[in-house]
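Every number here is computed from the coordinates shown, using simple stated rules; none is lab data. Just so it is clear, the structure is predicted and the values come from calculations on it, not from any experiment. Cβ atoms are built from the backbone, for glycine too; each structure is taken alone.
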Structure 1
Amino acid sequence: MNRLQWEIYVPIFKNRYILKGLALTIGIPFGILITFIIIAAKGDILGTDAKYALLLIALLFLLTFLLILIVYGNKYAPGFIIDESGIVNYTQKKQAKRNRIINALVIALGALSGNFTAMGTGMMAQSRQVMQLKWKNIRKVYYDPKRYTILVRGAYMEKIAVFCTQQNYAHVEAIIKKKTGMQD
């Protein structure tokens with residue numbers, strides 16, 4: 001098998017798989033926090049200080065949205081390599097450089113403020129700039145030809161969304177089916 005490599009740009013706020021990931025990583029924790037605030041305020045949001053907490057959360061979401069639009073231009077820039085060993089998902093050079101800067105800032109600000117959660121988040125984000133999933137570790141595959149996307153799962157925390165082009169989707173799907181034996 002020859003090595004197959006390509007790079008693609010995926011709109012962040014228009015892709016269902018990216019939005020689902022954001023909902024899981026951001027939406028669920030903040031949803032729980034918002035629920036806790038509303039319960040603690042006994043439903044009286046406007047009559048308590050809960051309105052300020054909820055306003056700050058809404059402001060944080062807005063600033064995050066604007067940051068993604070400004071820094072990343074609403075584009076996720078992955079690259080993929082498929083070869084005999086498996087699938088590699090990497091971040092394209094220009095975006096990887098931006099990510100490195102942002103992750104370093106998160107780590108540094110976390111260290112300065114004593115926020116170990118922020119430090120850990122920055123380190124985890126940086127460690128996931130290149131991910132590899134070996135063929136033998138793949139446990140589940142979901143094919144979505146309408147969106148030219150293939151979701152590949154291995155063990156816990158091993159998951160790659162393979163974003164294909166319209167031109168290479170059928171070829172990539174055929175390789176993955178052959179290597180994994182998983183039709184759908």
Structure 2
Amino acid sequence: MKKIVFATNNKHKLEEVRSKLKGKFEILSLQDIDCNDEIPETANTFTGNAEQKAVWVLDKYGYDCFADDSGIEIEALDNRPGVFSARYAGENCSFDDNNIKVLSELKGISNRNAKFSTTICLKLNGETNFFVGEIEGEIIEEYKGDDGFGYDPIFVPKGYSQSFAQMSINQKNTISHRALAVDKMMNYFRK
């Protein structure tokens with residue numbers, strides 16, 4: 001089975017993607033290839049950051065690789081936090097810190113429309129391809145659910161009554177932004 005690196009140390013993302021690509025590739029994490037580098041994410045777009053990470057792994061470690069950059073864009077906050085989603089409340093902040101900041105900034109605001117986006121950059125056999133997944137929804141006023149990570153407890157996808165954190169991983173894996181981007185990558189692999 002071909003080995004490919006998913007340029008992440010986020011165990012939640014790794015679990016989601018491994019479950020989607022099971023049997024197709026052996027998915028290695030950065031830890032699996034002894035990459036302890038602080039990989040830069042200095043672009044101002046999800047596409048730029050994803051490509052930056054994939055190029056880093058390919059150039060320094062020689063593995064075919066895919067990397068993602070994901071975030072949440074909230075309409076009433078001028079699409080913030082966007083590329084700063086992971087560290088919206090500051091460097092070394094927790095998921096809770098980010099969620100608390102978002103809920104605080106939306107206090108009293110009726111427009112709670114939001115969109116989760118993922119861009120995957122795949123570097124495979126000398127080619128570069130990008131796959132984008134998006135899901136619209138809204139930010140709810142309080143935490144709901146114990147599963148998931150990041151903004152999952154405060155995001156309800158359009159057409160659903162449960163937050164991502166209330167859904168099983170299987171349910172989330174059929175509709176999430178990352179799942180949609182991974183599905184597009186899977187369709188590319190089938191061609």
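Side notes on the structure shown:
- Computing distance in nm of label points 7 Å out along Cα→Cβ at positions 37 and 165 across structures 1, 2 gives 4.4 for structure 1.
- Origin of the derived value 34 (percent of Cα pairs over 29 Å apart; candidates 1, 2): 1
- At a computed 17.4 (mean count of other Cβ atoms within 10 Å over residues 13-20), which of 1, 2: 2
- Structure responsible for -9500, with helix-only ellipticity at 222 nm (-39500 (n - 2.57) for each DSSP H run of 4 or more, over all residues; to 500) calculated and labels 1, 2 on offer: 2
- When Cα extents along the principal axes in Å, for residues 93-132 alone is computed across structures 1, 2, the figure 50, 25, 8 traces back to 2.
- Distance in nm of label points 7 Å out along Cα→Cβ at positions 53 and 77 from the coordinates reads 1.9; which among 1, 2: 2
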